[in-house]
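Okay, got some structures for you below.
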Structure I
Amino acid sequence: MKASRLVVSRDGAADGARAIAEEVPVAFTYGRVTYAVMMATPADLEDFAYGFSFTEGVARPDEITGVEIVEHPKGVELRMTLCDGRDVAMMNRRRKLAGPVGCGLCGVESLEAAIAPVRRVESDIRIGREEIFAGLARIGAHQTLNAETRAVHGAGFWPLGANDFTAVREDVGRHNALDKLCGALDCEASDGLVMLTSRVSIEMVQKSAAVNAALIVAMSAPTALAIATAEEAGITLVAVARDDAFEVFTHKHRIRGLA
C-alpha cells in the first residue's frame, strides 16, 4: 500500500508517497477452532500455514489435508483441515497464542515449554565461505517487498552447490518469514543454508532445527541462548555476516577450510 508523507530536509519540505508494509492479524484455525493469531504480512500465506504448523509442532505437512485462505474485514483466517484424529490431539495441546510482530514465544505456558529440548540435526553438509558471501550478495535482489518498504525481514534457502536461492520469503515478523520459508521448502532444509536478515534468537534456531537445517547465516548478531541452542542442536551458526566477513559461533567444521 501507499501512504502519504511529508519529506523534510535541510532545504525545505515536499509532499509525496511511500510504499508501506502491511501488517494484519492472521488466524490459524484447525477444525474451525483458533489455535493462534499472529500479526503478519498477508503474502505467501499457504507457505505460512504449512511452515507454522510444522515448526510449532501442530502438524506435519502430510497431516494437513486442506488449507483455505479466508479474508475477513479485520484480517485473514488460515482455515486448515487435519487428517482423522489429528484435530483432537492438537486441541489437547492448544496454547491460544496471540503474537505481535516481534513475538516468537507468546502464549507459551511454562518456562519448560519456552526452552524445550531441541531436535538434533544430523547432516554431513560442508559449504565454502564463497557460497556464504554469494548468498549475502544475492539475497537483497529477492527482497522485492523490502526494497519498496524498508520494513520487512527476509529468510532464504541456498542449496549446497547452487548459484542462487531456491526460495526467499519476507514478512514484518522475522519468525513469520522463517515459517513461510519452511513451508515453501516442504519443511526440509538439510541440503543447504538458511539465511536470515535479522538477529538470531532461540526460537529462530528451534524452527531451523525442526526442518533439519544444519547451517544458519544471519546478518545480525545472535543471543547467548541462541548460541547455546545451536550448539546443542548441532547447527553451524554464522552471524554478523557482512560482504567482507562473518563470525562463526558453533560447529565451524561445516565450513570448508575452518575445521
Structure II
Amino acid sequence: MELTDIIREENLVYKKSPLLTDNVMHYCPGCSHGVVHALIASVIEEMGIQEKTVGVSPVGCSVLAYNYLDIDWAEAAHGRAPAVATGISRLHPDRYVFTYQGDGDLASIGTAEVMHACNRGENIVIVFINNAIYGMTGGQMAPTTLVGQVTSTTPRGRDVKLNGFPLKITELLAQLDGTGFVTRQAVHTPAAIRKTKNALKKAFENTKKEKGTSFVEVVGTCSSGWKMTPAEANRWMVENMFPKYPLGDIKDI
C-alpha cells in the first residue's frame, strides 16, 4: 500500500462528521457529552438518515445540542423529552426520533415520562448521560449520585438515611415489556467509544425494525461538578461508578 493510500484511508476514518456543525461546544474540558455527540453524528451519517432524524433535548447540559448536530430538533420542558418524542414518533412514524437526556433530567423530574414511554414501547431511542450529578445548575445531588459522594447539596456525602439509595433507572427500565434494547456503556477509552457507537447504531436500527424503545445509558464524567481534572474524573468514574453501574448490555431482544 502506497503512503498516499494510507493517508487517504486515515483521513476517511478520522474526518469530522459533516453532521457536526462548526460551533464551538460549551461543554467543560473532559466532559463526555462532546464524544457522545460525535458518535451520534457518525451513526446518523453512516445510516444515511440525516433528513429523517429528529432529536429531542430538554433542560440540562444537553439543552444546546441543536447547536452541534445538524438535524431537526425539538426542545422539551425539564424531563418531558420522552413525551415530546412520543408525539413526534406517532405523527411521523417514518422518522428516527431520539431523546438526549442527563440523569438529573431523566431519572428525577422525568421519571414518570421515561417509565411510561418505555412501558408503552414507543418506537424511539433514549440516550441517557449518567454523570451522577446535576452538572448544569451547580453540582447538586442527582438520583444517581453515589452513597458518600460529595455534591453541593451533600457536602458530607450522600447519606442513605437522609437521601436514599442511588437509582439504577436503567435496570428498572429493562424490566418493562416495551423496551427492546437496554444497554450501559461509556466513552473513556477508544475501546469503550467503539462499543458505545455500536450500541447507538443498534438502537437506531431497532427504530427501523420497530423493536420498541431502545435505551442507551452512557456513564460519563463531570469534571467541574466533581471538582477534578479530566484524568482524575476518568479514574474516579472507573473506580467508583462502574461497580455501581456496570457496563454492558442488560436486555436485547
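Bear in mind these aren't lab numbers, they're just calculated from the coordinates by the rules spelled out. None of these values were measured; they are calculated from a predicted model. Cβ atoms are built from the backbone, for glycine too; each structure is taken alone.
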For which of I, II does mean count of other Cβ atoms within 10 Å over residues 189-196, calculated from the coordinates, equal 15.0? II
Test item: helix-only ellipticity at 222 nm (-39500 (n - 2.57) for each DSSP H run of 4 or more, over all residues; to 500) calculated as -8000, pick one of I, II: I
Quick check on the output: 20.8 is mean count of other Cβ atoms within 10 Å over residues 29-36, derived from one of I, II. Which one produced it? II
Computing Kirkwood radius over Cα pairs in Å for each of I, II, which one ends up highest? I
Going by FRET efficiency 1/(1 + (r/R0)^6) of positions 69 and 245 (r between Cβ atoms, R0 = 30 Å, to 0.05), which of structures I, II comes out largest? II
A value of 18, 12, 8 was computed for semi-axes √(5λ) of the Cα gyration tensor in Å, for residues 21-60 alone; which of I, II is the source structure? I
